[in-house]
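Enquirer: As structure tokens, here come the structures.
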Structure I
Amino acid sequence: MRLKILVSSFLFIILGYSFFWYYMAGELEDRIEVWVSDQKSQGLSISYQDLDIAGFPYRMELTLKKLRIVKSGRHKIPLLFTSPHITLVAFPWKINHGVIISDGGDLRIGSRRRPVSNMAFGKTRASVIINLASQKFQRASMVIEKLSWTSEETNPSEARQVKLHIMRPAPSGDTGNMELPIQMKLYLEARNVIAREIPVGVFGKKADLVKIDLQLHGTELPNYAKNSLISWRDNGGTMAVKNLEVTSGEMDIELEGEVTLDQDMKPLGAFSTTIHGIDHMVTILSAYSEFQTEPGNMILQELERMNQLDKKGGKKALDLSISLQGGLLFLGPIPVYELESVVE
């Protein structure tokens, strides 16, 4: 009798879980279709050739074939993302947590005839946690095997083993802190970076390692639009650079500080910096015509002077303050670069 009860209970649990799994799979498919439909009003068009759900009994694997995402709208830069194959993995008991696996994809920023930038993604694995109440992500992590990109003004660039982590912290009840709340944290790490945006040769032929650790402070998370950024700035918003590190073996740099925007929407801030291999940087920059005449020649002479002072003091690296003010980038007291507005 007891055996029959145990067998019946076991079968009931299996049947109940099977019903639950297929119910949740249906819910997931319905939510995706509703969400895709809702995005049209936001200027986001999502299409795919086929949608399939598998993975019973442990998880739900939702596979989209020939995915195409187009974002457009008045006064907005058009975006196009395509991927031949993407799998979304969700768990019946934790529907707000998903894993994304892809063999790769392409992202175009700008119109087809005049793209601002093109990006190609290699094998990618990502993890996303969604706040079901607000329908916004709380945390996202991504690892890309290879990433390459081009733009209107630069030759192809690439990076390997790109790691990206973005987090929106939970609201804090601490009102005694003088610092505005953290609206977003971002951490980026990449290896074997060949970035054409960096002056050729300053860091060597490539950067072995690049790390960026940022925290965005403000009363709310701004959009990348002029009015939103002005409001963020006027309410005391800042971006804390907890760490920016570039390591190449020829010239290495570590930087930390804080930045906001000035009245012309140009970066305004100050950083403390440690540079290893300043001799290499001076040698490379000396080959450029801009640094063979004034004021470029004066900049190199001042860098050499500061470097020699550090060597006499027994240091192996140059400690240097970097500031952004008045639309210019200063190395110590020397203006070396004219800054552009973050947004027009």
Structure II
Amino acid sequence: MDHRSTRRRVVAAVLRAVLWAALVVIVWYVVRVLRRVDWVQVGDAIALLSWWQAAVLLVLVAARQLFSSAPLALFTAGLGVRRAVANDLVGVLVATATPAPADIVARAALFRAWGVDVGRGLAGLVLNSVLFYAVRLGMPVAGAVLMLWTVGDETAVGWTAAVSGLVACLIVVGLALVFRGSSSAAAVGRWAGRTARRVRPGWPGPDQLEQRLVEFHGNVADRWERFWGWASGSLVLMVGVESMILVAALRFVGVTPAQAPLLVVVAAYLSVYLLTATPFIGIGVLDAALVALIADRAPASPSSLVAGVIVWRVCIQLVPLLAGLVPLIALRGARAAGVEPLATQEGGTPAP
């Protein structure tokens, strides 16, 4: 037992050292990129935005949110797209402002207020998240292929694409096994529990994970069989719209197609998309990597690229946070008044 404890402490120390080393490299990389930026030029570029361009960006942001929330609506019976959007916006807002699991509590409160079965709602949320990770991990593969096609060089992102693509395939295989049937889900749960216990004894064991996966399978298996293709396509379209927001933002701040071709911008964005998994959608890290990748393969100035990336960042991060205030305030106001907002009667129809 002492030997196992020592081994776990050594592994934990090595992991911490690797993470700190990675953080140092990332900070060095961000500083290196930002030192090349003329911030006065960045401000001048952002000032070029007109009202109609801002309106176009907001329309794209709305489309992105619809595609992002559609899988939750598909996987959760009785929810609907409008409520799925509200649930996602509240979840993102609460997760940004407070520590976990406050966002899950808020999402569950909305499910309950709408008369949606909380177990099915949370199962749909988990399935949506797992599927999104598979799509997110697959994007660098598409980015590397597109980079190879456009500029003939994918060496900067090739290894990342290979590793993330392999993990994406493993997630897809795992989903396929879980949804073969309840017995298959139970077997996956037992295997995951044994593996988890070897890594950390305090984690859920085989019996617990078996029960959770069987319940998870029972809650969403029928929806998965009908809608997995639509949900996957919706998430891919979401990433496509995000890349179009970036392209539009660059064009609106004065970066021409000759300075940063559309396919080069999209290839660069897909190549670094995995960084959206880091805190606050990779703020700083993703932005610097994106600017450096485009600047190395196109004649656009780093200052103009930074201006466009800042506009893109506002669109995909700040605007959804502000929008999340609307359903959150509605929920709290209804609770204070002693009623449930948008509560449903038996059968799923809105209460009068």
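Values in this text are rule-based calculations from the coordinates and carry no lab data. From a predicted model like this one, the values you see are computed outputs, not experimental measurements. Cβ atoms are built from the backbone, for glycine too; each structure is taken alone.
Enquirer: Work out the source of 0.65 here, i.e. which of I, II gives that when FRET efficiency 1/(1 + (r/R0)^6) of positions 191 and 231 (r between Cβ atoms, R0 = 41 Å, to 0.05) is computed.
Expert: Checking each candidate, the match is I.
Enquirer: Could you figure out which one of I, II the value 19.8, 59 for Rg and Dmax of the Cα atoms in Å, for residues 111-270 alone was computed from?
Expert: Traced to structure II.
Enquirer: Compute percent of Cα pairs over 32 Å apart for each of I, II and report the one that scores greatest.
Expert: The structure with the largest value is I.
Enquirer: Which of I, II yields 26 for relative contact order in percent (Cα under 8 Å, 6 or more apart), as computed?
Expert: Only one of I, II returns 26 for relative contact order in percent (Cα under 8 Å, 6 or more apart), namely II.
Enquirer: In addition: Check the numbers for FRET efficiency 1/(1 + (r/R0)^6) of positions 55 and 95 (r between Cβ atoms, R0 = 25 Å, to 0.05) across I, II and tell me which is largest.
Expert: I
Enquirer: The value -26500 for helix-only ellipticity at 222 nm (-39500 (n - 2.57) for each DSSP H run of 4 or more, over all residues; to 500) was derived from one model only; which of I, II is it?
Expert: Computing helix-only ellipticity at 222 nm (-39500 (n - 2.57) for each DSSP H run of 4 or more, over all residues; to 500) on every structure in I, II gives -26500 only for II.
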